[in-house]
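Given below, in the form of structure tokens, are the structures.
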Structure I
Amino acid sequence: MRATGIAALLLPMLLASPFAVASSDSDEIRAEWRQEALRDLESPDAAKQIAAAKYLDVAAADRTAPILAKHLSHADAAIRLSAASLLWTLAGRSAAAFEPARPALRAALDDPDGAVAMNAAGALSAMKEPAESLAPARRRVLQLPGQRRYVHFLAARGLIGIDPPATLAPAILGYLEETSVAAKRGGSRDNVKLARQALERLVDTKDRAILTPVRDQLRITQGAWATLLPVLDRFSPKPDDWTAVLLDYTAHADRDTVYEAWGLLGKQDDPASLALWTPRAAAALAIPDQRKNALRALGAVAGRTTTGLNELSAVAANPAMPEEERLQAIEILGRAADTSREGRPPEVAVAARAQWLASCEPVLKGGKPGKHFETCVRPSTYAFADRKELARHLGAWLAANADPGAKVEFLGRLEGLWSEAFDQTDTVRTELANADPRVKQAAEKALDRIRPAWRESGERQARKAASPAPKAAAPAGSGPGADGAALYAAVRVGDITQVKKLVTAANVLQPVRFPQMQNPPVPLVIAVNYCGIPTVTPAQLAEVVAHMVSLGANPEVKDAQGDNLFDRAKYACPPEVMKALGG
């Protein structure tokens, strides 16, 4: 048995057998095959020599390159073609190793057999021969009669970017037609891919002279519709009536073509195109064998049109629909409700949010974590431009849903909103009494972010509730605000005597008088703002704060940024000041 026969038959058996020979034995067998291949290089049989060169690959290039180069001038065209084809493959792996074959390859460009010439051109191209130097041979073969379509395709493909695209399109379209029909009958789709890539390169030259032949081919093709549609979509501007053309192909008998047509419709997102095709897509949601394609197309333009929102909501709410399609409809509604993306009509997001909420609130208020729940909750992050509104919804879902896993999810999302979830403090605090330790822990973590001083605030409220009713504080407006400049100066150095003169029960709740400020703060905000400033010690600042709190200052007041003062102090102030704020 010859070397190639051994390589083809015995090696797979050795690799697959549970009793495979040791690696040293395998190496010995391979060495024997190599020696046999090297002997075949000395055979007078050209076919054996080429087969041996193929087996030896690049490793023996110093011996195989001259032999393959010699066979480029063999009398038998099949031998010449085998040699040229193998050189193309091997030069692609190591151009330098097969450099000695370059002169013979150049001579083979004039071979009367176009296939030999084009394989030689392919090998030279792999060896970095300039495309311009190969162009004459390719032009000759492109005009050579009696050649296979693949040969003309190779010639035309090599001329892209050099010759006018209109002269190359027929050969490439012809090869696409041949390979597409073959693929429909079970043949390889790799050659269809090669033809498509060549057509795309032609389109990318921006020469619209090829638009007509490509459109003509679409009308007469027997199998290339699914390839020609995306090639035509590559043109800019698009062909006339392109959206209408794609709509026609959504009813084609070929499933691949229908898939491509719907996918390309999803890219036609200008207002005129949307008005044309989205009603058809919305109607297709009610047709089982069209629904997936319609979902895909509408999903691509989510947030750009209100058409289809009602139909998507109907799919999402229909328990008779396949779960995958219901979840996809919810996902599309959620993407359409996304308020974070620019360039989208705001009214679409509003309408989509209403449909998403209608589809998902029953799940969010009563469901457990899982595919449906997660698909519903995911869009909430971006469906509300106002994060406080998002917090309100999360709080409502938290209160309504009894499932511990769902509560943990909502608490985690509220935690991520920080102080913007401040108004949900009481709802979150309620979960501290939950019997599930996971929920209680999640509530504590959320409160630590939402209300950093929630423990201190709670203790203060408890003390107030347990102590006798305090004297009524001076009503707001009963006295003029303290002198702002003087108060800043006094607090800055911890001058408690001066602070007591400036801040009284009559003005402790009043903004200070400071003409340079548009919205001056109340005295307690000024005091807390000095936390961490080295001009005043923690003890001095605590005394200042305690004085103001004793007069009725409210630690829960909002600062100029709208943040709760008690919470901000938790991050900025020393323990002494926090204790004073708590009263």
Structure II
Amino acid sequence: MSNDESLENLRHSLAHLLAAAVLELWPNAKPTIGPAIENGFYYDFQFVQPISENDLPKIEAKMREMLGSWGGITGKEVSAEEAKEFFKGNLFKLELIDEIVSRGEPITLYTSGNFIDLCRGGHVENIKDINPEAFKLTKVAGAYWRGSEKNPQLTRIYGVAFETPEELKKYLTILEEAEKRDHRKLGRDLELFMFHETAPGMPYWLPKGLIVINQLIHFWRTEHQKRGYQEIKSPLLNKKELYTTSGHWDHYLENMFISETAEGETYALKPMNCPNAMVVFDSKLRSYRDLPLRLSDTDTLHRFERSGTLSGLLRVREFSQDDAHIFIAEDQIHSEYQEIFSIAERFYSVFNLEYSFQLGTRPEKFIGEKSTWDNAEKQLKDILAHSGKSFSIAQGEGAFYGPKIDILMKDSLGRDWQTGTIQLDFQLPQRFDLRYVSADGTPKTPIVIHRVIYGSLERFLGILIEHTAGVFPFWLAPVQVAILPINDKNADYIEKVATQLAEKNIRHHTDSRNESISRKIRDAELEKIPYLFVIGDREAETGKVAVRQRGKGDLGAKTIEEFLGQVL
């Protein structure tokens, strides 16, 4: 048994123990399902009376008490009738039993102590092997049965678990640090963005946040113009027929916002840019000399995400991507992927982000021929093997039109995030009947690479806020310099300093409040501004500013020219 499998079995066993402890404390609760998950486990219950996180210490204490009396978790196969008799009155378990029967799978009940549960197995050999100091219950949340809002709402209890108390302590420290870095809190404190109940999942960008977004786009635009990308902009609202042709109407409809007009036509808000890029390619006769044709855009997109899945900037309904659709001939696949990899390296190195790749293969529902998919997957595996980067394979995780290489970045807390993606698509150009004139004069169908590097700009910024704890590099900071007057006697000199900064496009702010200089410094540091200029009588007389740098403190007195020479 691998270490990963052993740890999963431990966590699954603790889910059983959690359910048993809850039933000891609330005998009328109905247990539903309780899997192992990354870093821990959870169990969903239907309670007669609601519980809260204040109850977690009591449940945890009961789990540790029961741990001493439990032995192994033993299973036996039973008939559907026996299982239904045992779980009569629990409609959730009865539904699961019917599903198991419909799949033709055996029904097994697992027992430890006085607790019996419906389960497929995967447990520790002896429950006493679990270290009682290596697990902890963390939170209570709502969850709909089977993830559907049409079903009853349940109470989900989460826990984390490791093999040793030291590993648990390390993980809890990371959780504590992650809570401090929560982008939703920092976004509010730093006045970057906000949400309002009238537009759930759709962020309002405040002035400072919009500066950051625009700086990210400016960097993206500059780097891509160097590499021959041509930026386009296309309609946000499109007729149903566009998405019927692309296949999204059949494969993505539940995630789209649909509108009916007074004239009886059906429109959809754009959930992705690829169908519009196909239209642009088809707008004129193309030649093999035009390839690779790299079309880029940052249009606003809308996707319907369930309200329960929305999470700050990490899961939204309105967002923009640093998108591109690259039309190529088949013999250009390898070279174009290498070019995209070089862009990824450039972007992620700027933010000091480590990353790896993950290949997503053909999903259960797909369009096109299997032979075409096999060819595309083979080429991507070969490209990854020669990339020099580590990669993994996620079976069945490709887009419905083609396999993809996802970019998995690791932040400063060691957490992995899926951000960019590079998808290889033989299908959409065929569905749109796209053609270019080849070197021998015959028409050929191009291949298209769909790719984003940041991914969703909203999601990337949310991750970046947590990665940096809101401490943006100088070029990205909304306010780069805070001018802090000690008194109000030197207004002319302060105005001169502000003008010099403005002439060099340095984003600055003058704190003219009637507050002490120590208060102004403290507040500017809380805003995480990279540089502070403290200006009093001496600075005005000498034509200098007292410079303080974020994280380093006092740098001494400098002229504006000296400062600009260091930062520009």
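FYI, it's all coordinate maths here, none of it is from the lab. The shown structure was predicted, so the numbers you read here are calculated from the model rather than taken from an experiment. Cβ atoms are built from the backbone, for glycine too; each structure is taken alone.
If helix-only ellipticity at 222 nm (-39500 (n - 2.57) for each DSSP H run of 4 or more, over all residues; to 500) comes out at -20000 when worked out from the coordinates, which of I, II was used?
Only one of I, II returns -20000 for helix-only ellipticity at 222 nm (-39500 (n - 2.57) for each DSSP H run of 4 or more, over all residues; to 500), namely I.
Given a value of 10 for relative contact order in percent (Cα under 8 Å, 6 or more apart), point me to the structure among I, II it was derived from.
Only one of I, II returns 10 for relative contact order in percent (Cα under 8 Å, 6 or more apart), namely II.
One of I, II was used to compute Rg and Dmax of the Cα atoms in Å, for residues 284-347 alone, and the answer was 11.5, 36. Which one was it?
This figure was derived from I.
Between structures I, II, where is volume of the Cα convex hull per residue in Å³, for residues 28-155 alone highest?
Numbers: I: 95; II: 131.
Going through I, II one by one, volume of the Cα convex hull per residue in Å³, for residues 28-155 alone is largest in II.
Comparing I, II, where is distance in nm of label points 7 Å out along Cα→Cβ at positions 380 and 540 highest?
Across I, II, distance in nm of label points 7 Å out along Cα→Cβ at positions 380 and 540 peaks for II.
From I, II, which structure was semi-axes √(5λ) of the Cα gyration tensor in Å = 47, 38, 22 calculated on?
Going label by label, the one that fits is II.
Looking at mean count of other Cβ atoms within 10 Å over residues 116-123, point out which structure of I, II has the largest value. Each step should come with its number before you reach the end.
Numbers: I: 27.6; II: 17.6.
That would be structure I.
Compare distance in nm of label points 7 Å out along Cα→Cβ at positions 76 and 516 across structures I, II and report the one with the greatest value.
I
The value 1.00 for FRET efficiency 1/(1 + (r/R0)^6) of positions 172 and 260 (r between Cβ atoms, R0 = 41 Å, to 0.05) was derived from one model only; which of I, II is it?
I
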